[in-house]
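Pasting the structures here.
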Structure I
Amino acid sequence: MDLKQLKYFVVLAAQQHFGRAASVLHVAQPAISRQIRLLEEELGVQLFERHARGATPTAEALFLVERASFMLRYAEQTKLDMTALQREPRGPVSIGLSSSLAAILIVPLMRTMRERYPEVRLRIVEGFSPALQRMLAEGTVDIAVLNGPIQQSSLTTLPLLVETMCLIGRAGDRRVRGTTVRFQRLGDWPLVMTGLAKSGVRLELETKAAHLDVTLNEAVEVETLDVAKRLVIDGGELTVHFAANVRKELEAKILRALPIPGLTLRRVLARASDRPASRATEVAMTTLAAQIREEVKSGRWTNAELEDA
């Protein structure tokens with residue numbers, strides 16, 4: 001099994017037609033057929049169902065295509081890194097962030113990376129922490145900001161910060177008067193529950209409620225803060241989330257956010273420990289961590305404290 005076979009295989013799996021694959025690869029169709037046949041013989045499986053309309057990937061092919069794509073990408077990055085030993089870091093880096101974190105970080109991160117490392121190409125992948133953790137293991141993303149703590153030995157993590165959650169409501173709503181709110185008061189009002197069950201904000205909120213024997217009144221469940229924000233602004237609802245993610249609305253006095261003492265979430269920066277990081281990935285990690293520290297130290301990331309590595 002060599003890289004040429006894997007490249008032919010990945011292109012054929014995408015095109016599902018030997019003629020189209022040959023056109024994409026700029027090789028003769030018999031060359032692709034031969035390499036695929038050799039690959040099937042070596043692996044002892046049938047990778048494609050041949051028929052008059054083309055070639056349909058089998059279940060075994062669908063399993064292989066993800067790994068083959070990663071190996072090809074890793075091989076290409078290795079070549080770039082060898083060249084980059086004498087030059088600036090270059091090549092693609094995929095960064096996994098939640099949508100709310102992307103809204104805070106993406107503009108300053110892109111600006112800094114473009115100024116310092118113009119040959120590094122960033123790809124931002126948005127998702128919830130459990131999905132991003134799987135993507136790290138699969139090699140779909142190179143680094144990700146996850147909710148901590150992380151127990152998996154397959155990941156190398158760097159502590160970033162601890163963030164206090166807030167009760168968020170419309171400015172002028174009597175329920176968000178004062179400077180803080182006790183967790184026990186959350187049981188008194190209907191709440192918009194944001195995020196995935198047993199993950200992130202929802203997990204910390206529900207765990208704390210169970211510990212303190214507080215029954216939460218879950219008015220509605222939504223996945224994203226954008227939807228929750230609309231329900232709060234237009235519908236007069238309350239939600240629990242982070243003040244940094246509604247900073248513009250707080251500054252415009254559209255919303256108010258009261259910290260909830262004792263209700264926090266940790267953030268860590270992670271990468272897969274079983275694969276060496278490219279130079280591009282290393283500088284992206286360093287820049288992202290520095291950007292987060294700057295956001296916290298400047299006070300722009302409200303209700304957050306840095307954690308020591």
Structure II
Amino acid sequence: MIVSASYRTDIPAFYGDWFLSRLEAGACDVTNPYGGPAYRVPLVGPEAEGFVFWTRNIAPFGPALEAVEARGLPFVVHYTITGYPRALEASVIPAARSVALVRALAERYGPRTVVWRYDPLLITSLTPPEWHRKTFAGLAAALVGATDEVVLSFAQVYRKTRTNTERAARRHGFTWRDPAPAEKRALLAELAGLARAQGLKASLCAQPDLLDEGSRGVGLQAARCIDAKRLSEVAGRTITAKTKGNRPGCLCAQSRDIGAYDTCPHGCVYCYAVSRPDAAKRRHRAHHPARLTL
């Protein structure tokens with residue numbers, strides 16, 4: 001079983017103490033986000049075969065990574081770096097700091113352990129298409145040798161995404177829009193070409209309708225964010241898991257996620273996992289590492 005930690009919140013940035021306590025205990029409980037009772041997820045072998053971590057700040061998680069390695073368990077880190085302005089990402093560490101952390105992570109554990117995420121793409125008056133081209137090109141050049149893949153996607157405009165983004169737009173005085181599919185495809189193809197120029201594979205997360213001949217021609221392909229093959233290469237042994245995506249177009253391997261929605265205080269206006277940023281901050285302040293669930 002592959003353990004995902006977590007696409008519902010940033011465990012490495014904010015809940016490393018909780019993860020360490022649960023790792024030492026050998027398991028954690030997960031609140032069912034769709035209702036029903038909590039369920040238990042093993043965090044050590046033989047049931048747990050490896051981890052996929054998702055973060056915007058790996059710095060506080062160093063002891064946890066060492067503890068996972070000491071138990072002989074492989075891991076892959078999906079590290080999001082976008083460089084967006086504070087109006088869109090209120091509490092994310094600077095992009096230059098994240099680049100340095102990714103390079104240190106790759107030097108310590110190997111570049112196959114790191115996947116860069118430049119997502120979601122959000123088109124605003126602060127981040128128009130040209131801003132994305134310039135920012136992405138700079139980040140891709142800075143990350144050469146530290147990773148071999150970048151995952152792209154456009155923001156999914158759910159009701160909570162729209163509410164939080166419009167609230168931030170009024171507060172900070174910017175405008176935003178959800179581009180037409182043709183414009184999205186064109187920008188994705190440009191970014192994929194910039195990635196390929198730096199030796200990076202570009203993949204698209206669960207948006208198959210945005211893949212076309214132009215983007216495939218520059219190497220863009222469907223992403224496998226939870227990738228049993230990559231995890232096997234890191235482990236040096238075969239880890240088998242069937243493909244079981246989380247939504248249409250998702251090619252992720254089957255996994256168990258141990259996070260909880262509405263617990264990440266990064267303050268990203270477009271986040272699908274947070275309905276109310278103020279509530280997420282309160283839940284973070286109230287968390288305790290000894291709890292069975294996050």
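All of the numbers you see were taken from the coordinates with simple rules; none came from a lab. As the structure is a computational prediction, the values presented were derived from the model and not from experiment. Cβ atoms are built from the backbone, for glycine too; each structure is taken alone.
For the structures shown (I, II), mean count of other Cβ atoms within 10 Å over residues 200-207 is largest in II. Here distance in nm of label points 7 Å out along Cα→Cβ at positions 40 and 136 was derived from just one of the structures I, II, and that gives 3.9; the source is I.
If distance in nm of label points 7 Å out along Cα→Cβ at positions 128 and 184 computes to 2.2, which of I, II did it come from? Walk me through the numbers on the way to the answer.
Numbers: I: 3.1; II: 2.2.
So the calculation was done on II.
Work out which structure the value 22.2 belongs to, where Kirkwood radius over Cα pairs in Å was derived from one of I, II. The correct label is I. If you line up I, II by mean count of other Cβ atoms within 10 Å over residues 72-79, the top spot, with the largest value, goes to II. Across the set I, II, FRET efficiency 1/(1 + (r/R0)^6) of positions 16 and 88 (r between Cβ atoms, R0 = 35 Å, to 0.05) reaches its highest value in structure II. Which one of I, II has mean projected area of the Cα convex hull in nm², for residues 120-231 alone, as calculated from the coordinates, equal to 9.3? It must be structure I, since only it matches. Source structure of the calculated read-out (mean count of other Cβ atoms within 10 Å over residues 56-63, 14.9) within I, II: I.
Rank structures I, II by volume of the Cα convex hull per residue in Å³, for residues 32-151 alone and report only the one at the top, that is, the highest. Evaluating volume of the Cα convex hull per residue in Å³, for residues 32-151 alone on every structure, the highest lands on I. Once distance in nm of label points 7 Å out along Cα→Cβ at positions 80 and 112 is computed for every structure in I, II, the highest value turns out to be that of II.
As an exercise: helix-only ellipticity at 222 nm (-39500 (n - 2.57) for each DSSP H run of 4 or more, over all residues; to 500), calculated from one structure in I, II, equals -14500. Which structure is it? Matching structure: I.
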